[in-house]
Structure I
Amino acid sequence: MSTAPLPDSTTIVRDAIRKVSSIATLPEITTQVISTVENPNSTAKQLHQIISHDPALVTRILKVVNSAFYGLPGQIGSIERAIVLLGLNAVKNIAIAASLGQLFRGAALCDGYSPRDLWTHCIAVAITARALAREMKLPIADEAFLAGMIHDLGMIVSLQVHPDKLREVCQKAHQDGGDFCAIEQELIGTDHAQLGMALAEAWKFPRPCQLVAGYHHRPTDLADNNRILVTLVAVADVLCCQGGQGFHLTAQHQNLAEMGADQIQLDPAAIERVKTALPQLVGQTQTLFAAA
C-alpha cells in the first residue's frame, strides 16, 4: 500500500508555525524585553520598568544574578543594579530562560525522554557555548548563551504540532541511530532546524539566533561572516549530546570535524578543556534555569 507524499517542506513549516502560535507563545513581557534590548536606542531604565511589572520574573533573575554563574561580588538586591552590572543583554537572556523553560512541557518525546530533558539539553548547550566563547576570548559570551538556549526551538514546534511523528522519529533515532534531521525529513517532511529558524523569526529573536536555530547541524553551509556563533553552538551541541546531557539524540552521531571548528580557529585544546569541565559547569548552573 503506497503512502501519500508529504507536502513540500515550506508548506509544512508555514502550517506548523501558524498552529504552534496558537498553542505556545512567549509571554508578552518577554517579547517586550527582547524588542527593548534589540532597540539600540533603549535604556537600562526602560528595561527595568518592563521587568519590574513581573515579580516572579524579578525573583528568578535575581536568583541567577546572585549565583556562582556570574560570580559578582556581594548580593545584588535590585533589577536596576543587576542591569548596571551585567548589561541589558545578560538580563534579557535570563528573562528569556525563565520564560522558555515553561514551554518545554507536555507528553513524553519518546520512551526515556521528556520535554524537561530537552530543556536540560538546551541549557547545557547554552552553558557550553558560553564557555567556548570565553575560551576564545570572544566578546559574544552572552550571545552564545542565548543562541545555545534556543538552538532546538524547532523541537517545541514538533512536540506541539506533530507529537506522534516526533515520537516515531525519536524511537527510530534511538533504535537505529543515523542522522536525526534526515529521519525527521523522512517522517515529518521537514526538520527541527527549519522549524526552529521559522519560529525564532516569528518570535523576533535576533538574526544570529535565527541562523543558529536553522544551521546548528550544518554550520559550514553558511558564509564565513555568519559562521562563528553557529559553529560555537554546533560544537557545544555535539559535546552535550555525546556527553549525554539531557535529550541527546539530535547530534549524538555527529562529530566535531563536521562542525568546522578549525575554520573559526577554535583551538582543540580549548574544546577539550570545556569538554572536561562540562559535567561541573552544567551541574553548578542547570538548576538555576530549570522550568518552574
Structure II
Amino acid sequence: MRRSMLFLPGNTPNIIQNGEILGADAVILDLEDAVAPTEKDSARILVRNAIKYMGFGRCEVIVRINSIDTDFWKKDLDAIIPVKPSLIMPPKTSCAQDVLAVDAYISQLEEKLGMEPGSVGLIPLIETALGVENAFQIASACKRVKAIFLGGEDLTADLRCKRTKEGHEISYARSRMVCAARAAGVEVYDTPFTDVNDDEGIYTDAQYARSLGFTGKSSISPRHVKAINEVFSPSLKDIDYAYEVMEAIRIGKEQGKGAVALRGKMIDAPIVARAQQTIQAAIELGLGREA
C-alpha cells in the first residue's frame, strides 16, 4: 500500500542511507530539482548504487529523472533501469507524447538488458497547465503508467499565481487529476505540503486530498510522513463497518433478499465497493482479513 511518498535528494548519501527507516511507504530519489547540473553525474551514480547495494526493505523505490527537454534524462535511465526501481517519475509531463518517449526508451533498455517488458512502471509528474488539461491522455498513454502525480509548485508558477498553504489555487487541478486517474484506472498522488513546521496544516491538507479521492500524498520532509500515513489509512471504525457491510451482504444472499439494509441504510453497490477497498487496505496494512 502506497500512502506516503518521501522525496530524497539524489546527491545526499547520509539521507538516502536512512531512507527505509523514515516511515514512508515509498521514497522518491530525486535526480532533477534537488540536484545542481554540475552534480548530475555523481547523483546518478549514488542513486544507482544505493538501489543496487543497499536495498530499501519494504519501502518502494521511485526515481525522478530529469525532464525530456534536457540532455540528462537518457543518461538517468541508462544508469537506473538496470537496477530495476519500481517506478520512474518523468517530470514536467505535459502530454501523452512525453510519456510515450520515455516508455519507448525504457522498452529499448529492457530488451537490451534481457528484462521482462514493462518491468519498470511510470508515474508521470504533472506540473503544468497543459499537463493538467491533458491528465487523462497522460494517465492512459500506455500500460507502463501506474499512477499520476501532481506537482503544485511548478504548476502555480505556470499559472502565475501564488502557492498558498490553503491550496485554493490548485483545487481545480487536484479534482481534475483525480477524475483523470480514476477514469484511466490508475492511482493518483497529491503534491507535498510545503510548510515543514506546520504540524496541524499537514493533517488538514492530507485530509482534504483524501476527501477528493487521492490515493496518497507526497512529502519533502520526514516530519510529515506520520500524518500522511494516518490520514490515508482506514480507521478501526472504518474497518469494522466494512466487515459489517460484507457480512450483511453475505446473509442477505443466503436469505435470498434482493435488497439489504444495515443500520437503517440500504447497502448499494458503491457502499459495497468502498467496503471492499477498505478491507483490502486493511489487509495490506496487516489490520484485516479476507471477508
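Only the coordinates and a few stated rules stand behind these numbers; no lab work does. The shown structure was predicted, so the numbers you read here are calculated from the model rather than taken from an experiment. Cβ atoms are built from the backbone, for glycine too; each structure is taken alone.
Overview of results
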| item | result |
| --- | --- |
| Top of I, II by FRET efficiency 1/(1 + (r/R0)^6) of positions 222 and 270 (r between Cβ atoms, R0 = 30 Å, to 0.05), largest first | I |
| Mean count of other Cβ atoms within 10 Å over residues 110-117 - highest-scoring structure of I, II | I |
| Volume of the Cα convex hull per residue in Å³, for residues 30-101 alone - highest-scoring structure of I, II | II |
| Winner on mean projected area of the Cα convex hull in nm² once structures I, II are ranked, highest first | II |
| Given 15 for relative contact order in percent (Cα under 8 Å, 6 or more apart), calculated: source structure among I, II | II |
| If helix-only ellipticity at 222 nm (-39500 (n - 2.57) for each DSSP H run of 4 or more, over all residues; to 500) is computed and equals -19000, the structure in I, II | I |
| Origin of the derived value 0.75 (FRET efficiency 1/(1 + (r/R0)^6) of positions 54 and 142 (r between Cβ atoms, R0 = 25 Å, to 0.05); candidates I, II) | I |
| Comparison of I, II by FRET efficiency 1/(1 + (r/R0)^6) of positions 174 and 206 (r between Cβ atoms, R0 = 25 Å, to 0.05) - largest value held by | II |
